[in-house]
1. Given that relative contact order in percent (Cα under 8 Å, 6 or more apart), derived from a single structure, equals 14, which label among P, Q identifies that structure?
2. From P, Q, which structure was distance in nm of label points 7 Å out along Cα→Cβ at positions 73 and 105 = 0.9 calculated on?
3. If helix-only ellipticity at 222 nm (-39500 (n - 2.57) for each DSSP H run of 4 or more, over all residues; to 500) is computed to be -20000, which of P, Q is the source?
4. Could you figure out which one of P, Q the value 27.1, 90 for Rg and Dmax of the Cα atoms in Å was computed from?
Structure P
Amino acid sequence: MARPLTIAIICHPTVGGSGVVAAELGMALADRGHQVHIVSYRRPIRVAEERQNVCFHEVPVTRYPLFQYPPYTLALATKLAQLCRQQPIDILHAHYAIPHAVSAYLCRQMLGEGAPRIVTTLHGTDITLVGLDESFYEITRFSILESDAVTAVSDYLARETTEKFCLERPIEVIHNFIDLKAFSPARRDPAVRSRFAWGDELLVGHLSNFRWVKRTSDVVRVFHRIAQRLPAKLLLIGDGPDREACQAVADELGVVERVRFTGVLDNLPEVLAQLDLFLLPSEQESFGLAALEAMACGVPVVATNVGGLPELIEPGVSGYVEPLGDITAMGRRAVEILGNPVLRQRMSQAARQRAESSFSEDELVPRYEDVYGRVMSGG
């Protein structure tokens, strides 16, 4: 980059992949000398209270009796415009097309000449679920076309976006990245592991926001097949609307005493490093950040063969991908890995190597800087 930039990163504050990646990108950009402003309705979980070159701006949403639902898109656009008037902002980086790219566009229209450039990063459900809904299709397409640059987190998502929204404009693929120091096999610690599993028990895990698209009940069903063959415990990390359904399935299958719901964890890398296997039987994953975090900790992954997961997991090397809903196949692969210590160790090393070779922060953050440089120069 020719000079440090001032970048407003607009994101969701939740535990889903888009919010995590946006927050981590902001931290990495700040470490590289850029001034970063994180804008959301709540501080993202990975944005520290005190960090050099980083400011958090909370979007206030007025609850007025006239509105059945608070108009967050307008409140966000107003907040962005206020921020831009307080100090020059070079880039508005919207993570998620709806509503963030729309709010960025409204902000630019309010400011007029000299307004910031807009970069939009597509993460998945903003395109594959929300964007394709009839209620949002036109505004999603408009926000993509009005962005100065658009990136997507996987080849799959870029293809889907181009096809479904009939686009001719380029979409640059920049895969999600990982902090390889934070997420590392070096964090494996018998003392930490003993809080979840004892003796020769194996430790299986899953991390998500427990929405229907994650098929968290399938995690329990796959684990049931593991538990029939091997001594094991299951960690379900995160929280969301399907948590109670998971508990009910665990009770129905008789494994509830082997399942632990941890909720959202502050020490996530430390816990992931204790796992022997990670399960991700999602209905859709545009990339699969949770799987990458596990792999960086040296944990093999068994997942569904959907979306961007085949771009991440090398079948037979760092894990397996199986057909959507095929509990039997996923259970068989899980037992194959867990029941063979030599195979498990080989896949553990391969998973870490995969994260190091293709998804490091040092490799991928400069790709975003290149995008910023091009839009600032009018390219």
Structure Q
Amino acid sequence: MRLLDRYLLRELLVPFGYCLSGFLVFWISTDLISELDELRKHQLHFTDIVAYYVVRVPEMLVLVVPIALLLALLYALTTHARHQELTAIRAAGVSLWRLALPYFAVGFLLSVGLLALNELCVPQSTEAAEKILNRYEPQPTNAPASRWLRDFGFTNTRQHRKWFMKAYNLVTHEMFALHVEWTLDTGTAWDISAERAFFREGCWTFTNVQERIFPAIKGAFPTINQTNLLTMAEFDETPEEIESEIKISKLSGIREGKKAQLSTREILNYLRLHTENNLKTAMLETKLHERLASPWRAFIVVFIALPFGAATGRRNVYVGVASSILICFTYYVLAQIGLYWGTSGSVWPAFAAWMPNLFFAILGFVLIFRIR
């Protein structure tokens, strides 16, 4: 079967390369036309615009690769069917599932690659594109101040701990003029005020500390202690989790949160500190599952392309193009409906994000068994 597999792969990968290149050019051209006024407003030069779209390629690939693979599969399968090659292969005793093994392998490898790209490159490329877009904006006279976040606070609802600080250094992760309120499961309240805090060897260390411990007994006087150095191994909030908190807290609304490119790690870091059930956590949980589900579109399209492309030899390329457009439209409509349900808290976020994949996978199985 190696000869057959190589032949099927060659007949797939060539049109896939053309489709991928064509869709990328189309996507970039469409985006350039719609964003031209915005790019002019930021006074970007030609080289800046080229760099802007180069760093955005990973983000576009996540959307374009499944569509390109779907069209390439439909083209390859309809070509094989039109020349009676599929009939000959199946007459030789090769089942449709075995014939499709190279296609499933390509879809699986592309999905794994997109999953890694979505996690490792897309958030960074979005930030890099934003920097290019604003590179000619007037910078503040106190540029080093950009390393500091002023009057910042967050709540670790999982461990009932509140942090407030006058300043947080985004580079060294030091806190200044901070106050921490902590309620233990026993009802004891712990109040810490410190001049400075730094993260070393997995622990937060406070300097010039005043701590007050309020017993759970009603009316009892608090215990007040003062020390120059206090290490709290119980405080497990890491700088990485705090940075995720900072990034997500800057999202002003649910709509902005949907558009933000957040990595899986950043979302998990935020959800680790927040157990409250509200629209923001529902949006983030839906976005988390959507980031895990969307790369597998490249694998799911094989289930749909196989019955559509191999069902009959009378189909031509134009029918394949029309079919791919209809399938993509239906898929993205279902995806948007699922995201709306998930972010509004109407359904379980995992189901909302994975619903299109499940629907098309089941539909593909049914259609494939019907043509066997």
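1. Structure P accounts for this read-out.
2. Going label by label, the one that fits is P.
3. Q
4. This figure was derived from Q.
Here, each number is a calculation from the coordinates, and none is a lab measurement. Here the structure is a predicted model, which means the values were calculated and not measured. Cβ atoms are built from the backbone, for glycine too; each structure is taken alone.
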